[in-house]
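Peer 1: What follows is a set of structures for review.
Each value in this text was obtained by applying a stated rule to the coordinates, not by laboratory testing. The model shown is predicted, which means the values in this text are computed figures rather than measured ones. Cβ atoms are built from the backbone, for glycine too; each structure is taken alone.
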Structure P
Amino acid sequence: MLPLIVMDKIDTKQFNWMSKKWFSTADRVGITPSQAREFFDLICKQYSQKHRAYHNMSHLYSLLNVAEKYNDHIEAQNLVDLGIWFHDIIYSIRRKDNEEKSADLAGELLKPYLNTYDLQKIKLMIKATANHQDMDDSLDSQYLLDFDLSIFAANREVYKKYRKAIRKEFKRYPGFLFKMGRRKVLLRYLAKDRIYQTDEFYAAYEAKARENIQWEIENL
């Protein structure tokens, strides 16, 4: 079972685990402790914004936990972890460039610590989460995209919380508009040959993801 949660706020134990995880990654890529603290405070501030009901700290917590299950499959763990931390650092339903702006901010903050190739790789991974299409034919990028969509394969109770949280994020839209837009998004995923790009995720979670998506469509 995937270690996924959907919560308004994470608890102290979860926060401490995330803090330890962040500072470990930051240390491995050479970010100074004081700068790492500034980055972590910024990440927490951004992901704790009031308008975030799903794309919040619990989303980060889930993705980092899922990623840990697949460390043996990932070539550049530090880059994938950094991609997770920054992939939704800019998020608003009013914007259409969230991923691009998130990638730009990640690039700006991480530039002093990463070489040009790694910096570009992270930016491409983050930008790819806009349409969940791998942009650099990288297995690491494919894993990051699958991690980001892992909620589709959650158990039904967690999926119901996800569905409710997404509606809350789009609460400014009346029901009929939200349902129309959400249905369009969900049907787009069902129309794909594969929702999950890696063979491991496809084999383990594709059927469950399609089952959940179909259930949501039927219950909009």
Structure Q
Amino acid sequence: MLFSGTKVSDLSKASIAIIVAGFVLVAGAFYFFFELAGEVLEDEKIRVDKAATDFVEWISTPWLDQTWGAITETGSVMWVSIASIILLVYLLFFSPFSRWVAIYFAVNMIGISALTKVLKLIFERQRPEVLAQYDGVGFSFPSGHSTGSMVFYGFLIYLIVISRLKKGWKWLINILLVLLILSVGSSRIYLGVHYFTDVLAGFLFGLAWLAICIAALEITLWNQRRRQLRKQ
């Protein structure tokens, strides 16, 4: 069972909904990602990038610099890596979830790290500004902070959804997590280390990969439940 106290029939319906939604998200996210990627490969000047840069210059203040600098750390490689290890240990040894959840979480995180690095090498887009202080080094497209925060905090959202928390708490926590994901991406634009399209592409690609991992996990859990029922 995925977690105690839940009916297998209810889980099957939930699994189908998650899998279908996952395929829709994957299709949509990949479509828009490759639309952006095509423009980047052709080295086109994208209007929304300039508009976002102009807006940041207009609202920029010292206290916003500090605020966005702190927020961007919640999507840094070090922060996400440490948090991922802690969550993986919890999923393996202390949670009520199947061990498959931990396995697919690891695939989710390791996979996005490798894929993001490959994509950066493929597109070789230069950053608007190089700032080592905010991990603003290397190539720009897609944003690693955006892909990383999407798959890590997105997986947390999934865990909250399938948990036994009350509905009100689920909504509150997940809304805060969504806002955190968006804030991490926004911080990269504000700090000037990524273009708007870098962040948008990072979100789209991260969402697609997250949906693939969760859909695969749900299919695996469904097969596991079916085998358990046969043994009864």
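Peer 1: Name the one structure among P, Q that semi-axes √(5λ) of the Cα gyration tensor in Å of 27, 20, 17 was derived from.
Peer 2: P
Peer 1: When distance in nm of label points 7 Å out along Cα→Cβ at positions 31 and 183 is compared over structures P, Q, which one is greatest?
Peer 2: If we compare distance in nm of label points 7 Å out along Cα→Cβ at positions 31 and 183 over P, Q, the biggest value is for P.
Peer 1: Hey, relative contact order in percent (Cα under 8 Å, 6 or more apart) derived from one of P, Q reads 20; which structure?
Peer 2: P
Peer 1: Any idea which of P, Q comes out highest on distance in nm of label points 7 Å out along Cα→Cβ at positions 103 and 199?
Peer 2: Max of distance in nm of label points 7 Å out along Cα→Cβ at positions 103 and 199: Q.
Peer 1: Right, something else. When helix-only ellipticity at 222 nm (-39500 (n - 2.57) for each DSSP H run of 4 or more, over all residues; to 500) is computed for each of P, Q, which one produces -27000?
Peer 2: Source structure: Q.
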